[in-house]
Structure 1
Amino acid sequence: MKNNNIISSFRYAFEGLFHAGKRERNFQFHLFAAVAVIVAGVFSHLSFFEWSLIILCISGMLSLELINSALERVVDLASPEIHQLAKQAKDMGAAAVLVFAGASAIIGILIFLPKWMEIIN
């Protein structure tokens, strides 16, 4: 039975977030990277637009990692034995994370590199 209570919906969402933070190695890595980028952003004096891009990259990366972890759980539940289609589904989920991580890294380089080069020079 579906629960229409908004408080419960938020509680379940936070439970998922905390579970991933405690048990998902890749999510933990992305959280660490997010903190490092935020600290670097503070010291680099990012503009409003640059912060907007960084926040979109961080939130998109964390969201995609959560979706990938959920996909892996569902695939494992639906297909506990090794199956080629299950492997492909999990690999494609991981590939989606990889594509977004690559794009986020490029955006980070485009934002931070000129600022750091200015500091060095």
Structure 2
Amino acid sequence: MNFVAELLIALSLVVSGIFGFVGSYGLVKLKDSVQRLHAPTKATTLGVGGVLIASMLYFYLDTGHISVHELLIMVFLFLTAPITANFIAKAYMARNIQRKDLPESTSDYGWAVYDDPPDVDRNR
């Protein structure tokens, strides 16, 4: 493997390590759940993505074959991180915010954390 390839792989690993460290540090040091929500879903996702990109580069340059496993892991990670963040935000709302403190919802269904409005037809 040539020097440029090794440099790209090392740079990708260093950048992903920095993102992973910042995400982990934010998860520990931020004050409440809403602030902590951004650390694992943003920075740590980029950190794991960088490690997977470095792995794909290494195996492509070493064997000449594209490894699809890392790509599938990255797709799974990028799809599940927003869903997890949504669940954490809803759990925070259900525990810490009362319905009367929220602004009025513009949709027909109201806030998903609280009871459905009485005029919603559940048989649709």
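To test your reading of the models, identify which of 1, 2 gives 3.3 for distance in nm of label points 7 Å out along Cα→Cβ at positions 48 and 96 when calculated. Going label by label, the one that fits is 1. Starting from the value 1.18: which structure in 1, 2 was Rg/Rh (Cα atoms, Kirkwood Rh) calculated from? Among 1, 2, the structure yielding 1.18 for Rg/Rh (Cα atoms, Kirkwood Rh) is 2.
Looking across 1, 2, the calculation of distance in nm of label points 7 Å out along Cα→Cβ at positions 32 and 64 that yields 5.9 traces back to 2.
A value of 26 for relative contact order in percent (Cα under 8 Å, 6 or more apart), calculated from one of 1, 2, originates in structure 1.
Structures 1, 2 were shown, and helix-only ellipticity at 222 nm (-39500 (n - 2.57) for each DSSP H run of 4 or more, over all residues; to 500) at -31000 was computed from 1.
Once mean count of other Cβ atoms within 10 Å over residues 8-15 is calculated for all of 1, 2, which comes out largest? Looking at the calculated values, the largest one is 2.
Bear in mind that the values in this text are calculations on the coordinates, not laboratory data. What you see is a predicted model; the values in this text were computed from it and never measured. Cβ atoms are built from the backbone, for glycine too; each structure is taken alone.
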